[in-house]
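See the structures that follow.
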Structure P
């Protein structure tokens, strides 16, 4: 019953929120974020612990409130995104994309690209920017990404349909070898793969140092780069006051599979550096560091 109610809630969000005037919708979500900050439940407490490591000198009360507002903005935009114009989103975001030249050069050469992303800003809008950019380059406009298979199955299908409508190819992480084949097929064809790389939910993560403390991050992006020869680019989406931005770090070298651990550490360093500039946009409400997983 609880799963059915969650599915109904998301379905209602996609139907109702995008019908509201934008100012009204954003104000409602902002008020909800402020209420969550005052209640200080498990999610805000976890966010506070994570942000304390990422931005140790910040006023955490202020930063947690701004972080929850950022997360609420993400969800408000998720529900409104299917009704927004992709070309207009691209026009507004493109001036705020930094470090894209290695990606553009790789695509011009027909080389696959892997974006190792953080859970930050609005990664769906960043995906729309990517789809529209690939289309403008005359490349295959879609890209492939991985998602956890949500419960109930109807909710998972709803999210797949949502992201497919934006031009993303979504494969389930639980599909194992089938998912891996879809990712390698895209990369060997010179296409693009996007993988969130700041949270490991598997038993096969790679030990790294993140903000000076031991953590474990997924090694899939580095392993795929080693296997396919794709360019590996850490990237952090973020918000601007009235739009979106994307910072893309320098390429992380992955000469072979033996370099996977070093490359994953490179991803950790790059993500931490970029996230430290926009800490409020890091939507991490789950344990990341080893000390918090015990």
Structure Q
């Protein structure tokens, strides 16, 4: 069992036991004839199902804010239902109000927490859906993906440039090339597997910062290409600078040594008003002439 579900199970058992001891010590046991079996089944079943949902959430989602809110809300609901069921076994003197406060805090508090988790989960799904739409053009064409980044290659990029030029000849279409500075240092110092992880991290980051209609490809090696339909040169330059800043802020830590790498990229952009080969050749020449600064060396975490 994973650490988070095991911890949640321990918390539920401890708090459930504490509440049972409180009711047993401060209340009077009800005779069997006064037990309401329908209420016991309903409230006890709610407690058990909510506890099961806590386990399902923690074992099926990565850790984070959304998971914590969902599990925390369900945990409070489970404990609230458990406290409600204890009322069927123990009679609390009417002059004592602590049981009412306990029930009033646990169940509504759990529902509010669960609602917050569902809200952020909804926002999370919007982001994931947008991420998938940016890959839709590739999925629809059933193209072979690059094994490491799951992005299309240079040949597919060239076809899409021609397609955009033919489909919308009166609208500007822009192309951005990004090259990772000193990428060979990562492979040499940390191994090719770590270099592959860096490429994957950069590709995910770029996808999350692009529009739904933009196309991201792995052009070659550590070089990425972004095809942006209906985009002027000025807009492409601004987007290129934005992507450059996003990569510079990427907090990538190596898998083995857990060292943070400072990663930077060089950029070049142009309007796609030339044939694909000529356009790519010119942008590649610009990248080759750009200063290759910002070595991807470990920095203080």
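Only the coordinates and a few stated rules stand behind these numbers; no lab work does. Note that the coordinates shown come from a computational prediction; the quantities given were computed from them, not determined experimentally. Cβ atoms are built from the backbone, for glycine too; each structure is taken alone.
Structure above, values below:
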read-out: Which entry (P, Q) yields the derived value 14.9 for mean projected area of the Cα convex hull in nm²; value: P
read-out: Origin of the value 14.0, where mean count of other Cβ atoms within 10 Å over residues 61-68 was derived from one of P, Q; value: Q
read-out: Answer label among P, Q for the case where distance in nm of label points 7 Å out along Cα→Cβ at positions 13 and 277, calculated from the coordinates, equals 7.0; value: Q
read-out: Test item: helix-only ellipticity at 222 nm (-39500 (n - 2.57) for each DSSP H run of 4 or more, over all residues; to 500) calculated as -20500, pick one of P, Q; value: Q
read-out: Origin of the value 16, where relative contact order in percent (Cα under 8 Å, 6 or more apart) was derived from one of P, Q; value: Q
read-out: Distance in nm of label points 7 Å out along Cα→Cβ at positions 149 and 245 - highest-scoring structure of P, Q; value: P
